[in-house]
Structure P
Amino acid sequence: MKAKTARTEHTVTIQAPADVLRRLITRTERWPVLFEPVVYAAPNPNPGLNPGPEPELELWTRHDDRVVHWSGIHRLDAHGLRLDFRYTAVGHPATAVSGRWTLEPLDPGTTRVTLHHESRRARSVWERLFAEQLPVLRQHAELGAELDALVFTFEDTLRSHGSAEDVHAFLYRVQGWPGAVSHVAAVTLEEPAPGVQQVTTSVRAPDGSVTAIPSVRVRLRDRVVYTPLTVPPFATAHLGEWIVATGSDGLTSVTGRHTVALAPTRIAAAFGPGTTPADARSRVRAALGAHSLATLDAARAHAESRLTPAVPAASAPRG
């Protein structure tokens, strides 16, 4: 039986120029901290869904207790006012969504955004992403230049003599972190599908208090990415990436990359009156960076502990 196609259209008028909306829609690497159902978005390392000039990308979206992996295509018109897209669920070609964003400038500071999409067996996932998140798109767009002060990325890198495979395995096997990562008190873990984890990490603060943080984690070829489902009051979202690579010198590099979206109306309550976004970024970077470095160091130590000890050179035979 042929799957039924659902067609939906949404329109919203936003007090922002069309180029601001275009950047928000096309900068897919920021989607995980702007649009709640998106766990991760990245260029597709294995293009081929539709060979051609269109950029391809991969998406992982959260729907209830499931994480769905999509392969997608975006095509922006020459004027930058229409973006056509198509996403297909990896391993389930009958589940797909396609459509277009159109941007209609009404005046230099106002744009009408229309989203038309058609979906097969995927309506609930994309209805949430598109319909419920259009107000979020408007909220972010109307922040203007302030948005770039509120959404920021930082990273730290350590190098290890251990293998990339052992570093990657430690970062994914989060159940082994208590006792190895200084701030991790306990972990509960479910793995509903290969490469997908639902984790609750009990994190110990400097004052000894413990906070349970649920998150969704996805294992990729060169990294493990995660999105906490609860964030501190000063933030609206956080995307974490543990990235593993082997350098030309044979050493393994492991990077903790974090993208955080600050909540502008809650910065003063969290950090004190007069705190600027720059001050908040600095404080978040210091605290989150300390935890990140502790995890990187534990991964490095684990990988190096698995190195085979050097075998002493045999004594020269006596004549």
Structure Q
Amino acid sequence: MTAPLPTFEVLPRDLSAYRRGNTGIDYVHRFDSGQPGPHVLVNALTHGNEICGMVAATHLLDSGVRPVKGTLTISFSNVAAYESFDIERPFDSRQLVHNMNRIWSAEMLDGSEDSPELRRARELRAVVDAADHVLDIHSTSQDVQPFWVYPAYARNAAVAVALGLPPVHLVMPQGLGSGTPLIQYGRHGVDGDGPQTALVVECGQHFAQSAADLATKVAHDFIAHFGLISPREGRQPPAPQRRFELLQTHMVHTKEFRFERPLVGFETFAKDEPIATDGERRIVSPCDGCTVFMPTRDAIVGREAVYLTRPLG
């Protein structure tokens, strides 16, 4: 059964004024301070319905945020999907063909497949290659507490903990399990002693004002963390952190996919407790205290159904 439509507190706006940046790539804006320092990339609209990222990116541009050292790049990724928004089908603008956050592998980017998302990702490769630190701003279909997502490298955890907001972390020790996300592209997807960091921040429900507000705060905090701008006024001390480890990623295989009970995210299950059925397949909890992240709102064959995690001490 399809879930009811959400409350629309924030909707897409015309981005044509931001199309012409200064890099030769549409919707990419770069500001070089002329002083030594890291290169920070704030990326919005990896999925076309993540309105909060658009709000944060336009705020940075409109308010004249500029680095005092290093380089700041602000990009809007999947604008083509964003522009397909239809308020009667608001979740359909997530993608046109490919999930743009699963195609950042050499196999996909150098392969023969074609789509609006692949063409755009190929345009943006040089942008991501140039960045030392990447913040990819996302949101969720369900109204759940915000959280970080990142490969389980100490360098990523250190930044997320230092920023403190949001205080929930989804850590990926083995990757996402359903493709290669932007934050695992290139050197950001390799363990080692390098300083580079790449994190996703999931800010809350796509069309919630609270998600837009959080995205704007986190973007400012991320840039300030690396010394490019001054810290945000009124920033609160970090809250106690909660960390979860991704154990399994389940895809939707059949049109008969069903959860055993309605889920929005952060529900817990005992070991071997049924979570969902997918045709003849059964999805059960792999451990006690298994916590679900991002259960699908509408089961679509070939897309993610649910992420299963365990809490970390």
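Here distance in nm of label points 7 Å out along Cα→Cβ at positions 102 and 206 was derived from just one of the structures P, Q, and that gives 5.5; the source is P. Between structures P, Q, the greatest calculated value of distance in nm of label points 7 Å out along Cα→Cβ at positions 14 and 94 is seen in P.
When log10 I(q)/I(0) by the Debye sum over Cα atoms at q = 0.09, 0.10, 0.14 Å⁻¹ is calculated, the result is -0.43, -0.54, -1.10; to which of the structures P, Q does this value belong? Of the structures listed, the value fits Q. Here distance in nm of label points 7 Å out along Cα→Cβ at positions 142 and 278 was derived from just one of the structures P, Q, and that gives 1.6; the source is Q. Which of the displayed structures (P, Q) returns the greatest value of Rg/Rh (Cα atoms, Kirkwood Rh), for residues 62-189 alone on calculation? Largest one: structure P.
Name the one structure among P, Q that distance in nm of label points 7 Å out along Cα→Cβ at positions 86 and 118 of 2.5 was derived from. Intermediate values should be presented prior to the final figure.
Details: P: 1.0; Q: 2.5.
Among P, Q, the structure yielding 2.5 for distance in nm of label points 7 Å out along Cα→Cβ at positions 86 and 118 is Q.
The numbers here are math on the coordinates, done by the rules we state, and not lab data. Just so it is clear, the model here is predicted, and its values are computed rather than measured. Cβ atoms are built from the backbone, for glycine too; each structure is taken alone.
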